[in-house]
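Take a look at these structures.
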Structure I
Amino acid sequence: MLWIDALLAYLHYLVIFMLFAFLSVQLVLIRRPIDADNLRTLGRIDMLYGGTALAVLATGFLRAIYGAKGPDFYFNAWPIYAKIALFLAVGIISIKPTLTFIAWRRAMQHDSAWRVPTEEQAKMRRLISIEVHLAAVIPVLAVIMSRGLG
């Protein structure tokens, strides 16, 4: 049981670090001028970010259910619901940048002279920044939860 707990914890932490890495890369890329190459990279990173988010969710639930503390420890405390709510909020916010990146790519494919409007880029930068800040609160809730303070 402890080996399973350790493995699930490791996998969960690994995908969390990956999620923050991909989110950070998006934040850096969205600050640069967006040409076709940068846009392709943004699209790839966004796909990896989405897949990693699903992995975070899956490993988190597996850990809660099969981990050493058991589901009662987690699901009878408010911090897990706050974590899930924040995670969902980040996911919902991330929909707009994803759809925007797709629209930008299509526009650029149809017209090679097309450029990303400055105000749209600034809006995507703000949304991704909000995602980073909200996601950064989740580990605080994890610490509260893991100490049984909820």
Structure II
Amino acid sequence: MSRSIVLGSALTMTDLVSSPISMDWILSGKPHARSKLLAKSHDGTSYVVVWECSAGRFEWHYTEDETVTIILGEVFITENGEERRLGQGDMAFFPAGSSCVWRVADRVRKVAVMRKSLGYPLGFGVRAWYKLLRIIGQGDKSPLTPALSPES
């Protein structure tokens, strides 16, 4: 697999393919979703997609952690009876196992980063490994990670 950097304009991308929402999840309207896989991590635990959807109201059940940034339009998210608006530039994190209702008035497009959970035993081992690397001075040198360590 290539180790090339992936670049693209999620806002103007036109080659998205149909990505239907489960009929059991649709509460009203006829939302039509489309998406495109942009990148996948070498270990297969993380990937990035562009996703868009037309008007409708539907449930969404998260099977993996998902971080989204809205790049076009808006969506109203309802969780535990509280509705919140996400518009262009807004970011949200949905942990695996959570659920909410999405209400799209017109159209929404997002970039989503999904991460599969490693589970407690393996996740603990990975965090311990990275901590050991930091202790011996071989940890991540990225300027983006000083406040965000693997044990966070």
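Read-outs: derived from the displayed coordinates by stated rules, not from any lab. This structure is a prediction, so every number in the text was calculated from the model and none was measured. Cβ atoms are built from the backbone, for glycine too; each structure is taken alone.
Looking at relative contact order in percent (Cα under 8 Å, 6 or more apart) over structures I, II, structure I comes out largest.
Among candidates I, II, the computation of mean count of other Cβ atoms within 10 Å over residues 106-113 that gave 10.4 used structure I.
Could you tell me which structure in I, II was used to calculate semi-axes √(5λ) of the Cα gyration tensor in Å as 36, 15, 11? Going through each structure in turn, the value belongs to I. Look at distance in nm of label points 7 Å out along Cα→Cβ at positions 34 and 122 for each of I, II: the largest one is in II. 18.0 is what came out when mean count of other Cβ atoms within 10 Å over residues 42-49 was calculated for one structure; which of I, II is it? Comparing all candidates, it corresponds to I.
Which structure, out of I, II, was helix-only ellipticity at 222 nm (-39500 (n - 2.57) for each DSSP H run of 4 or more, over all residues; to 500) derived from, given a value of -3500?
Label of the originating structure: II.
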